[in-house]
Structure I
Amino acid sequence: MNQAIGEDELVAAEYGPYSFSDYLQWDLEERMEIIKGRYFKMNAAPKRLHQKISLHIATELYQFLKGKPCEVYGAPFDVRLPVKSLKNEEIFTVVQPDICVICDPKKLDDAGCLGAPELIIEILSPGNNKKELQYKYEVYEESGVKEYWIIHPNEQTLLVYTLKADKYVPSRLYTGGDIVKSACIEGFALDLESLFKEME
């Protein structure tokens, strides 16, 4: 499938399977993700609140990581999660997390990140909950993402999944007043009281 593809053809073959090689050929106006060979349209531009939360967290991470080997990136930023091969035509998951932290510089190239980030943070929006809570959960766990944070803006909650023995272990549900510490980004902590106050 290495030819340019339009939206009509893509809709007609939703389940692919599509690879990163196909992804590079697409001539579409909307942003897309591929999860296990299946394409997913990204939602329209995120709501203002989503962007505010994302910027707040990314800024805190950026300031904390100055002078350290880890780097923070925000969407749109392609993260390729290979299973058996690093070849473009054999990579069937390409996602754009809201925020990710990569500590191994060898995983970074001009196309984005090749391999699992240490930390991924996703902010739920209407219409993307199933993708974040089911599909992405599975590929992040299988790919070895050490921590997966899910923020629910409307409920003002944060849930942390930590990888232990190749399986995610959920935290309790954090909310306003909690300070959430990262297990994989040593020393980083997020004050949810401060974060959620910005939503008022």
Structure II
Amino acid sequence: MQPVFDFFFNQYYGTPTYLIVLELIGVFFGFLSVIYSKNDNILVYPTGIISTAIFVYILAIYGLLGDMMINGYYFSMSIYGWYIWTRKVDPDHFTPITNTTRKENWQSAFIFIATMIFVFAVYEYFQKWNNWTAYVDTVTTAIFFVGMWQMAKKKIENWIFWIIGDIISVPLYFYKGLTFTAIQYFVFTIIAIYGYKAWKKNLRNDLRPA
């Protein structure tokens, strides 16, 4: 049992206790945020804001620029999403779950490409191309940027981007030494699959004639 424990958590040897505690708190609120998102609950945003603020700090300490930018973006988009989700489209209804339009697909493609270019430029400026993870970060950052934008607009396709990004992030964060965060993304993947199914069911119900 000890070798298994060492394999997963030996990365934390020498890490300040407060950083481990902060990571656990960030993971806890991250779980809450994804669960609330699955349930189409507005609490996805306040819990997400707490989690992302914590991870921006932690990732800055670790010098993981790509991951830090992802969480900084999450933080700002959570504020935007909070506004969209509480906005009424008529006197009785809030913003509904919908499919992306053709225009929004083009916008998603633009966000993806623009994000990759931006992250590449940041890594180039700070000379962070010292590990293969930097190249993966460029892709995952773009994936998550699109996913967060679509989630803020309540587009069901956002779950597809979360699932892909989460799957990539599990081994990536473990390699980076953030085991608890890797476990978090593994659970995120499972929740995202159920989230897609739940939103799809809600979408079908919304499309039924009254």
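Every number in this text was worked out from the coordinates using simple rules, so none of it is lab data. In this text, all values refer to a predicted model and were calculated from it rather than measured experimentally. Cβ atoms are built from the backbone, for glycine too; each structure is taken alone.
Calculated for structures I, II, mean count of other Cβ atoms within 10 Å over residues 93-100 is largest in I.
For distance in nm of label points 7 Å out along Cα→Cβ at positions 21 and 181, the highest value in the series I, II is held by structure I.
Name the one structure among I, II that helix-only ellipticity at 222 nm (-39500 (n - 2.57) for each DSSP H run of 4 or more, over all residues; to 500) of -6000 was derived from. Working shown, then result.
On the way: I: -6000; II: -26500.
Here the read-out was taken from I.
Which of I, II yields 16 for relative contact order in percent (Cα under 8 Å, 6 or more apart), as computed?
Details: I: 16; II: 23.
The read-out comes from structure I.
Of structures I, II, the largest value of FRET efficiency 1/(1 + (r/R0)^6) of positions 61 and 157 (r between Cβ atoms, R0 = 35 Å, to 0.05) belongs to I. Between structures I, II, the greatest calculated value of percent of Cα pairs over 13 Å apart, for residues 77-124 alone is seen in II.
For which of the structures I, II does the calculation of FRET efficiency 1/(1 + (r/R0)^6) of positions 101 and 173 (r between Cβ atoms, R0 = 41 Å, to 0.05) return 0.75? Here the read-out was taken from II.
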